[in-house]
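Input: structures, listed below.
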Structure P
């Protein structure tokens, strides 16, 4: 099994920044507690405070699949619906 790295960039709609930021922090905390989570960090863009970037590392695709179906991840997705302007997810494999 090889590690999976995710870089996810999301832009939050201005009216929803405060409640969504709280939800993002809870998502990070819950995700870090999952077995097989090697890294789960949230960053905010220095030029645009509505842009956030997740950097995640998971032990395997199977572990990532479990995370994607976890109750806290699914709940976050439901809460965030309509509050995110854009989302880009890049799945990556470390090569060096």
Structure Q
């Protein structure tokens, strides 16, 4: 996948580059703490089909995705979120 594409909806299932387990996206635009520093990633995911385990949360960016297995549900609220998110990223992230 590697090129910058539209943000995937919650519930999407992906493989990361060199990944061997499917991941299900459960959050987007995530700020989390690592080694006392705030980090920002496009996505937060859990292992699929195992589900959410706070100790096993995976954080990654769009460019880390190798393969889209399933695209999650999308509606007009999703489209609005993606637009606001992309605008926010342009102003704050890169």
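Quick note: the coordinates plus some simple rules give every number you see, no bench work behind them. Predicted, not measured: the structure shown is a model, and the values here were computed from it. Cβ atoms are built from the backbone, for glycine too; each structure is taken alone.
Quick look at the numbers
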quantity: Which of P, Q leads on distance in nm of label points 7 Å out along Cα→Cβ at positions 57 and 81, largest value; calculated: P
quantity: Top of P, Q by relative contact order in percent (Cα under 8 Å, 6 or more apart), largest first; calculated: P
quantity: Among P, Q, structure where helix-only ellipticity at 222 nm (-39500 (n - 2.57) for each DSSP H run of 4 or more, over all residues; to 500) as derived comes to -11000; calculated: P
quantity: Distance in nm of label points 7 Å out along Cα→Cβ at positions 33 and 73 from the coordinates reads 3.3; which among P, Q; calculated: Q
quantity: Which entry (P, Q) yields the derived value 0.70 for FRET efficiency 1/(1 + (r/R0)^6) of positions 17 and 65 (r between Cβ atoms, R0 = 35 Å, to 0.05); calculated: P
quantity: Structure responsible for 1.1, with distance in nm of label points 7 Å out along Cα→Cβ at positions 9 and 25 calculated and labels P, Q on offer; calculated: Q
quantity: Rg and Dmax of the Cα atoms in Å from the coordinates reads 13.3, 41; which among P, Q; calculated: P
